[in-house]
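For reference, the structures are reproduced in the following blocks.
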Structure 1
Amino acid sequence: MSAHGVILGDMLSVFRDVAPVLMVALFFQFVVLRARLPNARRIAGGFLALVAGLYLFMIGLDIGIFPIGEAMAEKFSRPEHQRWTIVFAFCIGYATTMAEPALLAVTQKAEEVSSGGLKSFRLRNAVALGVALALSVGVYRISTGDPLWVYILVGYAVALTLTWFAPKEIVPLAYDSGGVTTSTITVPLVAALGLGLAANTPGRDPLIDGFGLIAFASVFPMITVLGYAVMMKTIILYRKRGDRR
């Protein structure tokens, strides 16, 4: 098959994956709401841009993100480099999360709704710290071969405990932060790192040990955001007590 045929086939595959979303939206627009599409040409152009963008994104993953992730994981799995694996996981987790568009959108909306009470930059840092810690712990688990469920169980136990002490208005945002981090930028890098490490670590099964880092990246941001909220709540209470004295 020619290169043009491969590209066309891949774009049709992306279109097929996105088409159900468009069909649901059009069904409710025309059948349920009985309304015409505003700016139909603009919407059609946007949909085509979405298909093209997703196609280019997938190409970027295949020829860029996954190969470099697997190559670095192979290097870090060597005995002389293992001490740097956790450091690398921490740094890449923090950097990719700070660059996550979905997280930026959510934290900016939180700052807007709270009238500046919740600072977007501080929230992003709290979430990024959570992902960084998650990848560090996850990489350690891959190297030791510990059961995944133990870490997940302990993580959720800590999150539930902090929920009891955290301000009630921050709890939903903290739990949402776990889902926001597993998005466009973070997931491909995390998956490539986990699979690469498991594939190149003796005694590890990529299918069993390679996956699970994304689960860590969902739990730990909840803990860091809730922990940040509890810390700020405690500081404010101490300041109020000091002012009364």
Structure 2
Amino acid sequence: MTPNASAVAHRELKIATYNVHGAVGIDGRFAPERIGEVLGEIDADIFALQEVPLGGSGAPNVLETLQRMTGLTAVEGPTLDTPARRFGNAVLTRFPVRAVRTLDLSFRSREPRGALDADIDCDGEVWRVVATHLGLASSERRAQVEQVLQCFDTPAMPVILLGDLNEWFVHGRTLRRLVTHFYRVDAPRTFPTRYPLFALDRIWVHPGERLTGVEVHRTALSRIASDHYPLIAHFTATA
């Protein structure tokens, strides 16, 4: 094995999920730059972001600010998409994005929800990253999980499902169906940042042996920048 091949074989991939709460901190301030600074602290290869203002005639484009601050490639998946306001999920990555799909997970008359599904080329190996924000009601989340799973056969590529899944219980029945397709990553508490009680932010992966660790990013800045802490997972980038 050449030295370069060895380096690739042992490379780690850092992937984070972060509900940015519209870039409004727990102090009530709208401050996209604070979110950008938190992303800089984490320095992940891929970020899945929820509750991101995406612009419009009457709304700020926070994703544009974050892309400028980080230098990463941005992909958006709006769940609200009107001329006046666009809002929803986003992915930031340092790697090339090979394909993007969006999935409408809206349930009856409840708040629009969705998933942003991207194929990302991580140094020659394509990973499927599915970033989502599920609904508040258990019946809504069950339907959304079933809809997400319909998009997957046994995947040939590594797959990560991550985001704010809004499941208040670590082993809630809403998410048990995911076990048929994914390895369940540890679920440390991320919400609220003032006193974390709930593991609303989750990461699921296939295959499970790619996971090497998981952590919550707790700093003075991340405590005030949003009402959620970022959740980070570390993976081996190649088999």
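Each reported figure results from applying straightforward, stated rules to the coordinates on display, with no laboratory input. Only a predicted model underlies this, so the values are computations on that prediction, with no experimental measurement involved. Cβ atoms are built from the backbone, for glycine too; each structure is taken alone.
Structure above, values below:
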| quantity | calculated |
| --- | --- |
| Parent structure of the calculated result 7.9, given that mean projected area of the Cα convex hull in nm², for residues 112-223 alone is the read-out and 1, 2 the choices | 2 |
| Origin of the derived value 1.6 (distance in nm of label points 7 Å out along Cα→Cβ at positions 176 and 208; candidates 1, 2) | 2 |
| At a computed -26000 (helix-only ellipticity at 222 nm (-39500 (n - 2.57) for each DSSP H run of 4 or more, over all residues; to 500)), which of 1, 2 | 1 |
| Test item: mean count of other Cβ atoms within 10 Å over residues 40-47 calculated as 19.1, pick one of 1, 2 | 2 |
| Among 1, 2, which structure scores highest (criterion: distance in nm of label points 7 Å out along Cα→Cβ at positions 104 and 160) | 1 |
| Ranking 1, 2 by distance in nm of label points 7 Å out along Cα→Cβ at positions 88 and 120, the structure that comes out highest | 1 |
| Identity of the structure behind 10 (criterion: percent of Cα pairs over 34 Å apart, calculated), options 1, 2 | 2 |
| Origin of the derived value 20.8 (mean count of other Cβ atoms within 10 Å over residues 32-39; candidates 1, 2) | 2 |
